[in-house]
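Presented below are the structures under discussion, each in the form of structure tokens.
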Structure 1
Amino acid sequence: GRLAVRRSAADDPLVNRYVRPTLAGELIGALAISEPDAGSDVAAIRTTARRDGDHYLVNGSKTYVTSGVRADFVTTAVCGDFPGSGSLHLLVIDKGTPGFTVGRKLDKLGWHCSDTAELSFVDVRVPVGNRIGEEDTGFLAIMQGFAAERLSLATQAYATAQRCVELSTRWCRDRSTFGRPLASRQLVRHRLAEMHTRAEAARAYVHQVAARVAAGEPVVTEVAMAKNVAVAACDQVVDAALQLHGGFGYLRDAEVERHYRDARILGIGGGTTEIMNEIIAKGLGL
């Protein structure tokens, strides 16, 4: 079965045209799902793709698209019928296709190393061959992709927390106040101990869930829990790290200042903390 899948992927023209060059660093791709009126509610997507012979005619708009400005192509979620019909496709749309424009680059609180854009599609003709998978399989593909995205964000969260523990530990050893290193004070040592514990606990749980996902287990609830656990740990640790750094931590010269800003998106991207709680509640049968 796995061999057949590998052969199928190797023969897929979209893999050869987009995936391989992207992995080689020759192309940049983006994923466009969110719209002004549709985020986690994927079924509410309004960007349409009407079949016109060997092409789809795409109309609509997307927002919060990571790498949307510099992307060479955008994998775009489109509605094949009407919003809520369940007819969703994923189409690969090349930059430069007539009617496809980048509306504007969005200014953000954090993640300044990554551009975020609004995209517009007006009668954009996309070859049917640029559809990923069969018709009406977009919803399932997006849901499966969410698991990987959420685990990736959870990993970023615990890793950011671990980095902030390292920076804070070093700072508290080197920084002296009233003639003594900060780390010599019990209050500071205990704060660092709590930060380290939260980061390590989040790491262990995320790794456990990731192993289950890799094994093919249906762990949608656990993925949501892992994301929330890691994000909560990160929020607490980056806040404590900036506090321990004092006035220096509030300056752009401080690495913890950047982590403080960058961490805020982790409880929003890939499904908000509130959406994760709803998934967890459903897993409890509520």
Structure 2
Amino acid sequence: MLKRKQLIGANFSFQHHPFRWTAEKLSAMGFDRMEFWGIAPHLDLFHGNRARLAEVKSILADNGLTVRCFTPEQVLYPINIASGDGAYREASVERFMRAADISAELGATYLFLTPGRGFECESRQTAWEHSVASINRIAARARSLGVSCLLEPLQRLESNIVTNADELHTLWRALDGDDVDVVLDLVAMATAGDSVGGYFERFGKRVAHVHVVDGTPAGHLAWGDGSLPLDHHLGQLRAQGFAGTLTFEPFGNGSYALDPVSAWRRCLDAIAPHLDRADEE
């Protein structure tokens, strides 16, 4: 079975609550590690000054939480590391250089990256080259600080560069260095027609983090609010000997944001049969 300690918390859906309140709730749910979504007002790349970072570190410490990965908002946000606009792209890369600094200060193992998107009216190859160059620069900065990177594909409505496991593998192989690991998002996997087994055939143990989300197949829903066979997918992860981390990503400004704790508790109840709690004894 998967181990309970592999399941970590996250602040997805908590964006309309103070970070201290969020950290208290995650701790009360039994988490001691988290994926930190870099959203305002918790800790975003536009307002994350030294005073705010110090406050966040104090809140984490007060609640016995450490950061597994720092995931700055980078999809529906004024950041795009593959933009066809050079000035915008450069400013975005500079923001992510700062994100690498923040990751190191938080003691995070990983900085979470996505490929960005190019102009829809320009060639995909141009956008691809921009993405590779930007990721290489960001990963080099992170590497110099002792931080590795995670890379996640996006859905077609979010990116025109990497939208499935094959494209992710090609991009991954094109990167400099050997310290960029892979995220398996179950909704992105489903919308692309990929499979858990296919990810492990391509990436093996470099699959380091999983977003356990439901969908129809799209949408980042709490377990049971979509139609994906999450029990089957968890069984496949177990069969592959997955040893990385998992978290939930109920997303959006709807009911999850109004009551994030309830959404998370439903997910916890649903995943419980797949987790071995012996490691907690």
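Computed from the coordinates by the stated procedures, all read-outs in this text should not be read as laboratory data. This is a predicted model, so every value here is computed, not measured. Cβ atoms are built from the backbone, for glycine too; each structure is taken alone.
Given a value of 2.3 for distance in nm of label points 7 Å out along Cα→Cβ at positions 180 and 228, point me to the structure among 1, 2 it was derived from. Going through each structure in turn, the value belongs to 2. If helix-only ellipticity at 222 nm (-39500 (n - 2.57) for each DSSP H run of 4 or more, over all residues; to 500) is calculated from each of 1, 2, which structure is the one that comes out at -15500? That value comes from structure 1. A value of 15 was derived for relative contact order in percent (Cα under 8 Å, 6 or more apart); which structure in 1, 2 was it taken from? The read-out was computed on structure 1. Once distance in nm of label points 7 Å out along Cα→Cβ at positions 108 and 140 is computed for every structure in 1, 2, the highest value turns out to be that of 1. Name the one structure among 1, 2 that Cα extents along the principal axes in Å of 78, 41, 37 was derived from. Going through each structure in turn, the value belongs to 1. For which of 1, 2 does Cα Rg over 2.2 N^0.38 Å, for residues 92-163 alone, calculated from the coordinates, equal 1.49? Clearly, the read-out refers to 1. Looking at FRET efficiency 1/(1 + (r/R0)^6) of positions 124 and 172 (r between Cβ atoms, R0 = 25 Å, to 0.05) over structures 1, 2, structure 2 comes out largest.
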